[in-house]
Structure I
Amino acid sequence: MRQSERRYRVAVDTRFGDVIRACASPTREGVWITPQFIDAYEELHRLGWAHSVETYNADGLLVGGLYGVRIGRLFAGESMFHLQRDASKVALMHLVALMEASAMTLLDVQWSTPHLASLGVIEVPRASYLGLLAAAVGNS
């Protein structure tokens, strides 16, 4: 992944609307992101709760990214996309680095897929997760 990382430039919160719309592309299987959902998340972004990590290629084109919501030390990832190989993985690597630098403790990716498992995602029993969540959002 370090080799792939060198091919991209990563930014944060510069193209939130474009990232969420790319994640909502009708060409993707199982699209669940509706126009109303986009409107709601763009408002969350304007309020400072929702964030995006964008990956750009050498030509400056947006080719991958992810978005989600931050509450305290929790980042709840909603969706990610890529148009070029490893672009979403690079965005995820940068998110993890940003979280570590900010002492964030929980990255919730909602469910484990083979793709996410290959990046280190683990499933956590519900009782353990609720404890991690409470600590991350300050309710411990």
Structure II
Amino acid sequence: MRKFVPMVFLLCACASTPNNYDVVIRNGMIYDGRGGAPYAGDVALRGDRIAAVGTVAGSGRTEIDARGMAVAPGFINMLSWATESLIEDGRAMSDVKQGVTLEVMGEGWSMGPLNDAMKADVKKYQGDIKFDVAWTTLRVYLD
């Protein structure tokens, strides 16, 4: 006979141990990003990682009732024009509050490298957000 019994015992012991999470989002409509229909369920987080999805046993230090709300992975803004708004508010709240967690910038206009004439153009065409163009390289702008 093979030694399956200890493994089965171990699996049973793990399955019966309650999980404790940092955050559990409960009762939301889960859009998992794979293109399928949403489904009702929970999402558990441990640290900055998704630890469980579906019917989550255990509890979280923080529990969020998402009944009537969508729960989804972060959205990617593939054509972001947040280059100026990030200067005004580096927390990117205008996108974060919409679920955007990744900004792809640089389509048609870049914040660097800039020569003196390009810097003058950036200042000339500023809209509501006014800022000094103290950088020349993209690295310095991003910093």
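None of the figures in this text is laboratory data; all of them are computed from the coordinates on show. This one's a predicted model, so the numbers in the text were calculated from it and none came from an experiment. Cβ atoms are built from the backbone, for glycine too; each structure is taken alone.
Details
- Parent structure of the calculated result 21, 9, 8, given that semi-axes √(5λ) of the Cα gyration tensor in Å, for residues 51-98 alone is the read-out and I, II the choices: I
- Entry that produces 0.55 once FRET efficiency 1/(1 + (r/R0)^6) of positions 83 and 123 (r between Cβ atoms, R0 = 30 Å, to 0.05) is calculated, selected from I, II: I
- Here the criterion is FRET efficiency 1/(1 + (r/R0)^6) of positions 43 and 59 (r between Cβ atoms, R0 = 25 Å, to 0.05), and among I, II the highest value is seen for II.
- Label whose coordinates, when helix-only ellipticity at 222 nm (-39500 (n - 2.57) for each DSSP H run of 4 or more, over all residues; to 500) is calculated, return -6000 (choices I, II): II
- At a computed 1.4 (distance in nm of label points 7 Å out along Cα→Cβ at positions 75 and 107), which of I, II: II
- Kirkwood radius over Cα pairs in Å - structure with the largest value, from I, II: II
- For relative contact order in percent (Cα under 8 Å, 6 or more apart) computed as 18, the structure of I, II it came from: II
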